[in-house]
Structure I
Amino acid sequence: MNWSNRLTLSRVFLAFVMTVFLSFPCIPFGYTLGLLTFTAAAVTDYWDGVLARRNGITVFGQLMDPLADKVLICSAFISFVAMGQIVPAWIVVAIIAREFLVTGLRLLAISRGVVMPADTLGKHKTAWQMIVISAIILGAAVRDDILPLVLDPSTHRYVIASYFKVYFAYATHTLSGLIAVLTVVSGAMYFWKSRKWVMTDA
């Protein structure tokens with residue numbers, strides 16, 4: 001197994017570690033650690049692509065790279081639901097449903113001897129998903145890990161009640177909603193491009 005594919009598989013492991021940090025409030029600075037873990041996973045996504053282009057793209061990499069991205073993205077959004085639904089559950093369901101459907105489409109393609117790598121819109125979708133996820137985790141880390149260190153308890157409670165409770169929720173709902181639209185549209189494009197041979201098996 002080459003280093004590109006090793007980095008791809010490491011992203012799956014990092015997704016699990018990130019989920020642990022985000023899902024257990026008892027872990028000190030859990031959101032900050034979750035952000036660092038997610039950032040490390042995002043870096044592996046960049047470097048496995050660089051190494052794959054340099055050393056040669058394998059069929060394993062074509063299949064596992066987008067799948068590892070899906071595991072990472074879905075793990076983050078599911079964690080957001082566990083974190084007091086800072087992202088609404090219906091948005092998470094829409095995103096995960098798209099990922100499952102596209103994965104099913106890839107399996108159907110394999111059964112016909114076709115490998116479906118990620119297209120340009122799909123890559124942009126993944127990049128924007130990672131940016132939004134990083135922003136949401138950063139906001140949670142500032143709220144629960146950073147502000148308590150620099151503010152006294154009463155001021156911290158005031159800031160959370162007066163600002164974070166409203167604006168952070170508004171920002172997360174808006175950003176995740178936009179990402180859900182982009183995710184669904186990119187998934188629809190996969191099916192549209194593959195409509196001829198998909199309908200032969202329908």
Structure II
Amino acid sequence: MTKAEFLAELRAAISGLPEADIEKSLDFYSEMIDDRVEDGIPEEEAVSALGSVEDIKTQILKDIPITKIIKEKVKPRRSFRGWEIALIILGFPLWFPLLIAAGAVIFSVYVTLWSVIVALFAADVAFFAAAVAGLLGSLPIFILGNAAAGMLLIGAGLLCAGLGILWFFLCVAVTKAIVWLTKVFIKSIFIGKGDKK
């Protein structure tokens with residue numbers, strides 16, 4: 001792939017971004033290719049060394065704040081015509097309830113995801129509570145002279161503590177994944193595939 005083809009594909013991939021960010025990204029990758037060509041690398045190899053356009057698009061989207069993308073997409077590009085306003089008003093009884101229903105479904109899915117995270121953390125607290133109960137519960141049993149049962153409770157307490165630690169890392173990973181999915185979902189709403197200006 002040549003430099004011109006690569007830059008054209010990249011421009012098409014990030015076309016939903018603000019124009020200043022598009023130009024900044026294109027200039028950056030153009031300069032990277034030029035630097036590699038100056039070092040004696042053929043143009044096609046310099047372009048292929050950058051990676052796929054989709055990976056670069058993903059990295060660019062990570063670096064741009066969501067608020068900036070939303071401001072760019074919400075900015076009106078033109079005023080409405082009279083017939084468009086009439087259709088919006090006449091269609092209000094149809095599109096407004098559908099919009100509310102769609103919003104309610106999205107919100108309920110989002111709340112459900114976070115409920116799962118709360119449940120995971122609650123299970124983690126239960127593991128640690130069981131660990132403390134097992135360790136503290138073994139003391140009276142040792143005092144009463146039942147060493148085998150005391151050792152069993154200590155082992156169960158340590159097992160629950162270990163499971164609690166591992167479960168905590170799982171909870172953190174799931175939380176990070178849901179936050180990432182939320183960002184991807186919001187960006188996908190405001191930057192569609194093949195979105196043209």
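Just so you know, all these numbers are worked out from the coordinates, no wet-lab data involved. Not measured: the values here are computed from a predicted model. Cβ atoms are built from the backbone, for glycine too; each structure is taken alone.
Looking across I, II, the calculation of helix-only ellipticity at 222 nm (-39500 (n - 2.57) for each DSSP H run of 4 or more, over all residues; to 500) that yields -28500 traces back to II. When mean count of other Cβ atoms within 10 Å over residues 132-139 is computed for each of I, II, which one produces 20.6? Source structure for this number: I. I have 4.0 for distance in nm of label points 7 Å out along Cα→Cβ at positions 60 and 92, calculated from one of the structures I, II. Which structure is it? Attributed to the structure labelled II. Which structure, out of I, II, was volume of the Cα convex hull per residue in Å³ derived from, given a value of 115? Considering all the candidates, the number was obtained from I. When distance in nm of label points 7 Å out along Cα→Cβ at positions 84 and 108 is computed across structures I, II, the figure 4.2 traces back to I. A value of 15.4 was computed for mean count of other Cβ atoms within 10 Å over residues 100-107; which of I, II is the source structure? Only one of I, II returns 15.4 for mean count of other Cβ atoms within 10 Å over residues 100-107, namely I.
Work out relative contact order in percent (Cα under 8 Å, 6 or more apart) for each of structures I, II, then name the structure with the largest result.
Largest value of relative contact order in percent (Cα under 8 Å, 6 or more apart): II.
Which structure, out of I, II, was Kirkwood radius over Cα pairs in Å, for residues 20-115 alone calculated from, if the result is 18.2? Clearly, the read-out refers to II. With distance in nm of label points 7 Å out along Cα→Cβ at positions 28 and 124 computed over the structures I, II, the top value is the one for I, the highest of the group.
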